[in-house]
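Several structures are given next for inspection.
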Structure 1
Amino acid sequence: MLVGHDERVPIARLLTFLEHGERMAHDCAKTQAALSDDPKTRRFLLSQAKQEALHARVFQGAIAWLAPKHLRDTPVLPALEEYRRMLNDALARRDLTETFLAEQVVLEGLGEAILTRIEQGLAKRAAPFGPLRRILLKQEEAHHGFGRRQIEQAIQRGETDVKDLGRRAQRYLELIDAMVLS
């Protein structure tokens, strides 16, 4: 058996968290693309937005397969909603540097770490859809790498520095801790 009966709901909860994160990432990337003046950056972000929407649908399908009843009774984590509010505030201020930090660096980094752990467990169980899972993970890695490059470029342009980034990242990281520990 690929997934034990007692594992279904906890796994579905984790996938629900990831699905909510993917939806947030989709909305953010779409808005970032509209705010960006650089055609290459805009193209990447629009592609990312499409990929995030697909990732959310993949997670929805997995949740429905694992625990169909679970789809109706999962509350959104308060820390995730606060994260979304802060991210939306940064988007409203047109602060692309902060949004790259919060979305592509912090959130995508968390998603990449979680998906890497899930992939290790699924590979041990010889789970199906290996190529699809690896594509999803590679896309998350690409989104994270893109964010890191955007932050490095902002530092080079003198728009921010490590101290400023650390200060901005602190609250996002506190919310990530709250999400992971709940």
Structure 2
Amino acid sequence: MRTQLIIRRAHPDEYQEIGQLMVQVYSNLDGFPKPDERPRYYKLLANVGDLTAKPQAELLAAVSTEGIILGAVVYFGDMQYYGSGGTATKEKNAGGFRLLAVNPEARGQGVGKLLINACIDKARETKREQVVIHTTKAMQTAWKMYEKLGFERSDDLDFEQEGLEVFGFRLELS
């Protein structure tokens, strides 16, 4: 049975819990660097709420009717604040999202898809021409979901960060 939930902007008093969820999710990905290997990255995850200080950045949360945080993602309405390596921050008239995480107990219930669709909707509402994202080979579930939602690989967005290959995707909005 699917849990009823809403997608909304996270409240500041939820930032720490969301950061803990992100650290838990990313540190348990097979093939993804662990906290001791990428301490700066995991600090970013733990302090994900800090990203909301950037212009046009929103931390979106998937919250059950009981108030349980089931997942979260950061949407960027202006790519110059996206904060990745490579060329993504130079993309014009594009939105993007990063740091998608779903509570392991809520997987398979469509939480990730709803969060992604909320980001796509935000991009459309602000007349963006595309949505730009990145993923890694360790994130196969997300990779497959992005492709199912119409995102296409975009080699020009790829980059390598501290030996980790990061792959770019685009969704053209029409």
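Which structure, out of 1, 2, was mean count of other Cβ atoms within 10 Å over residues 88-95 derived from, given a value of 18.5? The structure behind it is 2. Taking Rg/Rh (Cα atoms, Kirkwood Rh) as the criterion, the top-ranked structure out of 1, 2 is 1, with the highest value. Given a value of 44, 13, 9 for Cα extents along the principal axes in Å, for residues 8-63 alone, calculated from one of 1, 2, which structure does it belong to? Going label by label, the one that fits is 1. A value of 19 was derived for relative contact order in percent (Cα under 8 Å, 6 or more apart); which structure in 1, 2 was it taken from? Checking each candidate, the match is 2. -8000 is what came out when helix-only ellipticity at 222 nm (-39500 (n - 2.57) for each DSSP H run of 4 or more, over all residues; to 500) was calculated for one structure; which of 1, 2 is it? Comparing all candidates, it corresponds to 2. For mean count of other Cβ atoms within 10 Å over residues 24-31, the calculated result is 13.8, so let me know which of 1, 2 that is. The structure behind it is 2.
Where a number appears in this text, it was derived from the coordinates with a stated rule and is not lab data. The shown structure was predicted, so the numbers you read here are calculated from the model rather than taken from an experiment. Cβ atoms are built from the backbone, for glycine too; each structure is taken alone.
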